[in-house]
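Following this line, the structures themselves.
Just so you know, all these numbers are worked out from the coordinates, no wet-lab data involved. The shown structure was predicted, so the numbers you read here are calculated from the model rather than taken from an experiment. Cβ atoms are built from the backbone, for glycine too; each structure is taken alone.
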Structure P
Amino acid sequence: MTQDTAQAQSIGAACLMLITVQGIMLASLYFDVAPHPPRVIPLFAMPPFLAVSIGTALCAMRLTGTRMGNILAGLAALFALLSFGPQKYFDPAFPEIWIAVIASQLSVLAILYALVAQREPS
């Protein structure tokens, strides 16, 4: 397995984790199962944002190993940080959602590491 292939697979796996976490959070919102994200935050309504986040990560997975796939993976990581970034450590619901926060942040780190590693000359 080449380094580029390994990095692409890492990006795909991290995107899959983000899709899973965001999809479950969206489902918990729709079915009103706590803990779930708020329906609306000051910037936007949550369901459309999560739909775009999931769609972006899916597209990144489909295009792994390409320039557009890398751009979409970076965008998926940014979207994930809006939902599960360091600000969540101060959220009153953190004791209930910590595992989703940590898993999402680790996935973002994996994406960023893979993107940086791909840019370095072999």
Structure Q
Amino acid sequence: MILRDSFEPLEDSQTVGFHDGSVIACGPKRKPTAKPIKDRGIHIDPDGVCDETFYSPTYWHDWDVVQRDKAVTILANRINTRRSIRELVLPELQAIQAALTSIQDRLERMESVASHQASLPNS
């Protein structure tokens, strides 16, 4: 068993999707070697995707019913995930940001008072 220090995909992937970032299919792909990565400017993203194919939204109408059924389910899941994040996670992040801003303001005031007191002559 090989242990890894950080997340690193075990294999790279190729994806098929639309220009808005929706991925409707993904499959393993052999990781390119250093030479093609450099020569062709291949970018491997943090998810391990090294090859993406994009289709126009009208292209999927040519697919058979099974392919379209799978695609619309994936797209619906993507929308539901985005909505869940927007409704559940973003408000919490905003509350954390507000708390951090308040802490930063208090820290700056304390540093200002400490600096002012340090500049006064000792009595």
Upon calculation of Rg and Dmax of the Cα atoms in Å from the atomic coordinates, which of the structures P, Q produces 25.1, 88?
-> Q
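For distance in nm of label points 7 Å out along Cα→Cβ at positions 62 and 94, which of the structures P, Q scores highest? Mind showing how you got there, number by number?
Details: P: 3.7; Q: 4.4.
Looking at the calculated values, the largest one is Q.
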Read-out relative contact order in percent (Cα under 8 Å, 6 or more apart), computed value 22, structure in P, Q = Q
If helix-only ellipticity at 222 nm (-39500 (n - 2.57) for each DSSP H run of 4 or more, over all residues; to 500) is computed to be -16000, which of P, Q is the source?
-> Q
Comparison of P, Q by FRET efficiency 1/(1 + (r/R0)^6) of positions 38 and 54 (r between Cβ atoms, R0 = 25 Å, to 0.05) - largest value held by = P
